[in-house]
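Some structures are shown below for you to check.
What follows draws every value from the coordinates through simple rules; no lab data is involved. Note that the coordinates shown come from a computational prediction; the quantities given were computed from them, not determined experimentally. Cβ atoms are built from the backbone, for glycine too; each structure is taken alone.
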Structure 1
Amino acid sequence: MSVVEISDLVVRYDPATGAALPVRRADVIGALRAAGDRRGARIAAAIPHHDGVLDAAEVERLLIRTHTELQRLNEELRITEQMAELLAPLLAAIGSDGERPLIVDVGCGIGYVIRWLAVTGVLGDADLCGVDFNAGLIAEATRLATAEGLSCRFIHGDAFDLPSRATVYISTGVLHHLRGRQLCAFFRAQADAGARAYCHFDIAATRLAPLGAWMFHRARMREPLGRHDGVASARRAHSDHDLMTAASPVSGLVPVLYRTVQHSNPFCASVRPILGVREQYLPALRTALGPAERHLTTRIPPPRLPW
């Protein structure tokens with residue numbers, strides 16, 4: 001049976017306008033039951049509703065609480081530091097041509113990564129922007145950035161349809177939400193948008209990932225939805241083979257794996273990135289990474305073994 005996440009079911013958006021659409025409680029519960037997820041169905045059934053339609057305000061508050069708890073988990077796993085360690089040499093490799101680079105975080109949630117990059121200034125003079133289809137999460141990200149006095153911005157809408165062209169697209173924990181053609185379209189959209197590079201971190205698909213997710217989310221998160229979706233996310237994680245296969249047909253952007261799961265200690269590999277860079281910048285990226293260049297590979301790994 002397929003593995004589904006509650007957070008993917010409780011919100012719907014108009015593909016043309018990005019506006020939130022009503023979500024029927026019965027549809028959410030039915031989808032979880034169809035997936036054999038009785039616990040998830042019970043969690044969804046507890047979300048307040050009116051006449052069978054989920055209370056949008058309650059869902060928004062629930063997702064903000066869940067993302068706030070997820071931020072703590074990201075802090076513990078040092079995901080932002082890992083992102084910065086790759087973004088700095090990536091920006092050095094692609095150059096700026098005199099333009100201020102625009103870093104766009106796709107599916108930014110409450111903007112933790114962008115806010116961290118802004119407060120540390122680790123990327124120097126860069127324009128930092130987070131984009132999400134969820135207006136409530138964007139409002140919370142904007143509120144936090146304003147309270148912290150940070151120089152960054154957040155936009156409600158489509159990250160691949162912005163007034164300015166992104167230099168680099170980034171994301172954390174987004175890829176596993178995309179399946180099949182959606183994943184291929186995600187990589188293709190970045191090439192079509194004219195980006196010079198991308199850097200996307202997601203859960204490493206190891207045998208220990210679901211157990212590790214259960215332990216971390218049980219210890220660090222209180223929201224039942226967050227605990228449920230954390231384990232579901234690990235179970236849905238894409239293998240390195242599947243990611244590279246989905247990204248390889250994209251014209252102009254060469255996909256690159258860094259610290260592949262195949263050669264990593266499964267006890268330590270919680271997340272890992274896939275990068276993409278315009279072909280002419282690949283030699284410069286290898287140079288900018290220095291000794292860490294040995295962790296790069298442009299080869300598609302073999303399919304994950306069935307164990």
Structure 2
Amino acid sequence: MLTELIDQVRPALGLQQKQDIQLAARHLGRFAYSDQTAEPILLGDDCAAIADGDGYLLLAAEGLWPPLVETDPWFAGWCAVLVNVSDIYAMGGRPLAVVDALWSASSEQADLLWQGMIAASKAFNVPIVGGHSNCHSPYGALSVAILGRATHLISSFTAQPGHVLVLATQLTGRLHPQYPFWDAATQADPADLRRQLAVLPAIAQQGLCQTGKDVSMGGILGTAMMLLETSGCGAVIDVPTIPRPPSVPLTQWLRCFPSYGFLLSVAPEHLAALQHCFQPEGITCEAIGYITDAPQLILKSGAEMAVFWDFSTEGLTGFSPE
């Protein structure tokens with residue numbers, strides 16, 4: 001079963017695109033230094049966390065998938081804001097503002113992108129404060145950057161062997177008709193969305209979680225790989241325990257980018273309190289595995305186990321402790 005699952009899922013996760021990040025890692029290394037900051041800035045997380053006073057400024061940017069910009073520009077505009085907002089909350093922060101860089105072949109295409117961005121900006125209460133526009137481009141493209149702030153960080157550098165690997169996700173939603181996106185946001189009450197996201201900085205401030213990452217286009221398994229790589233750890237994921245919508249087959253769910261999805265690495269004694277924080281907001285929060293010191297992502301189902309990825313023979317993003 002697991003071999004067949006891996007054969008179906010792994011080629012669909014866009015891991016080669018994640019490996020493109022290795023070029024940036026080779027040029028930048030694992031740290032950035034500035035005369036303006038008291039400590040080095042670690043590279044390879046959802047956001048750059050820049051020490052600032054009694055907390056951190058969080059800075060991130062995302063480029064949108066070109067086919068989505070071309071075929072569903074409203075949803076692309078919405079997602080451009082959503083994915084950046086998720087990056088900030090995944091780090092235990094709260095977003096302050098976004099800027100965009102937009103290229104389009106016509107003002108009509110740009111207008112749909114703008115409508116999606118404005119709708120998400122209002123839903124998540126994050127203003128768009130500037131950027132760049134070009135409506136005379138031979139192609140459509142969209143990138144959005146975000147600024148946020150955190151007092152207590154959640155990062156992807158601190159997973160520890162013995163930690164529980166937890167998935168927090170919203171199972172109420174719908175699949176995009178064309179692409180592997182689980183949309184639990186566009187039809188939801190904006191006040192509910194903001195409360196659900198606010199759980200992340202709350203658990204950071206309570207000391208329940210210091211390690212995590214938002215589930216990205218690599219899906220649950222690809223995101224787990226990025227978390228493990230930056231922490232220099234491995235994990236065993238018990239596949240049958242992964243929560244998913246009843247209507248979505250497992251192989252399809254593992255390929256999905258969910259509008260609300262966070263992988264968290266927590267001490268076992270904090271698991272029950274962590275689940276208690278998510279439960280009132282209608283968020284499913286379940287342990288799906290555990291962190292190990294072996295540099296492998298291993299999938300488990302009953303007595304069967306199979307290696308999904310071996311970091312000792314192949315890197316992913318290049319942002320590893322070594």
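For distance in nm of label points 7 Å out along Cα→Cβ at positions 92 and 124, which of the structures 1, 2 scores highest?
Structure 2 gives the largest value of distance in nm of label points 7 Å out along Cα→Cβ at positions 92 and 124 among 1, 2.
Compare distance in nm of label points 7 Å out along Cα→Cβ at positions 116 and 292 across structures 1, 2 and report the one with the greatest value.
The maximum falls on structure 2.
To which of 1, 2 does the computed value 21.8 (mean count of other Cβ atoms within 10 Å over residues 148-155) belong?
Answer by label: 2.
Consider the structures 1, 2: one of them gives -13500 for helix-only ellipticity at 222 nm (-39500 (n - 2.57) for each DSSP H run of 4 or more, over all residues; to 500) as calculated from the coordinates. Say which.
Value -13500 for helix-only ellipticity at 222 nm (-39500 (n - 2.57) for each DSSP H run of 4 or more, over all residues; to 500) corresponds to 1 out of 1, 2.
Supply the structure label, taken from 1, 2, corresponding to relative contact order in percent (Cα under 8 Å, 6 or more apart) with the calculated value 17.
Of the options listed, only 1 reproduces it.
Among 1, 2, considering only distance in nm of label points 7 Å out along Cα→Cβ at positions 108 and 196, which has the greatest calculated value?
Once distance in nm of label points 7 Å out along Cα→Cβ at positions 108 and 196 is worked out for each structure, 2 has the highest.
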